[in-house]
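K.L.:
Below, each structure is written out as structure tokens.
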Structure I
């Protein structure tokens, strides 16, 4: 039997609002204070401290939340459904929808140094590499490039797309088109040309 206290629905919403605010604020201003984050969450600093003992505790929760969001987006993209390029398009759209979380994880190398699970995400051969390999086997994705390399390029281009949406360079739908065009033209195999 667990002795951990269960959070009420209101406390869960407040906790999530603080995490969401932390990600949104820190992706734009890495040296933001806890007071800045509390204000963005629409709460007080004392309320923030009731949920998170300190900045490190909040960062740990934000990293866990961002990693979980990426895992959900990957699952929701249904990588096994349809041909590989269709699945890749769904995945890119899902990742752009959580662009702040991707930027939060990958923008600050110091964060990855403190949280090795971030580096593991970017270097593990998981479902995205499997999707790329499926596309390579079908000739839709270039087999002259390693699947791991293509996945790294995917992360970089999605990051750039999310950044462009944030700074107003591109609207979200334009970023989706630009990211897909960049990826599809850059990794197209012989069957796609």
Structure II
């Protein structure tokens, strides 16, 4: 009888250890998602600080492109607001609008040789392009972490621990299909 009790106690300890391991893995995934989001926020804030400098530089040369410049600023503010609120759907829409606005701005800059030659403009354009690439890379890492989290909380036996401790799914950071569309440069030049 004591052997049976000893075996049952051993099985219980193993099950408890397995449950603790599952819990710790879910906690690690949750924090990986949070860290990935934090990395995106850092780049968004850096870009948020650079965009007014770019617009100010462009305003000196692009007197007839106020709508494009205002579009960039409005989109910048929408991105900041959505990021502060943690609203990933709104952030995706605002990011799409901002990227389109920047694409339009950089395409229109081709009409202004003095602007293109301006050292400050070239530096800001390069800096913002680098930040855009960084955001795209971080977005991929974030979505990978979210995907791993969402898969794990639905898999058996993790789903038991996830439901008991209220680990929930996270939202992917998606940008609309418009972001991947080509900028209509010919249309931009005809609008002048």
Structure III
């Protein structure tokens, strides 16, 4: 077994493909975090295989979109920061990996801002030339109330540093549509 899994490419073309595949696979968690935090459910579900399993009884991206839409109506704001990402190739078109993530969730109903650490245990598969999540399982170390609760917009465009920015998450084009119900 190499540091990239049990599959060992033998040709230069296979080795190049594995390098390109590794770059593509590593984009998946980053794009997942951005889509989740911006509530871009269409982009989020496109990261998964077309026949993704959702719970015990449903399959497909539309079912996954319904599930994520309902789930992400709980926290008002989320921030997912992707860290370590280990990828092991099983063969040229299948891989698995572990992704570390720090997440923060705003819970307006309780007045809490939660901070947590988790891992995603992923399986990846290439479908029609594109790498996708086949499955994501998450395992959490902890999630606790932050000692200092940031308020919406805290520190944004305050002070005299001359820098201005757009408020997140409202700056995401998909954010308003999600909360208006257009992404249902």
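Laboratory data are not the source of any read-out in this text; all were calculated from the coordinates shown. In this text the structure is predicted, and so the values were computed from the model without any measurement.
K.L.:
Tell me which of I, II, III gives -27500 when you compute helix-only ellipticity at 222 nm (-39500 (n - 2.57) for each DSSP H run of 4 or more, over all residues; to 500).
P.N.:
Working: I: -23000; II: -27500; III: -9000.
Derived from II, not from the others.
K.L.:
While we're looking at this one, here's another question. As an exercise: Rg and Dmax of the Cα atoms in Å, for residues 7-54 alone, calculated from one structure in I, II, III, equals 21.0, 71. Which structure is it? Display every interim value, and only then the final one.
P.N.:
On the way: I: 10.0, 31; II: 21.0, 71; III: 14.2, 42.
Structure II accounts for this read-out.
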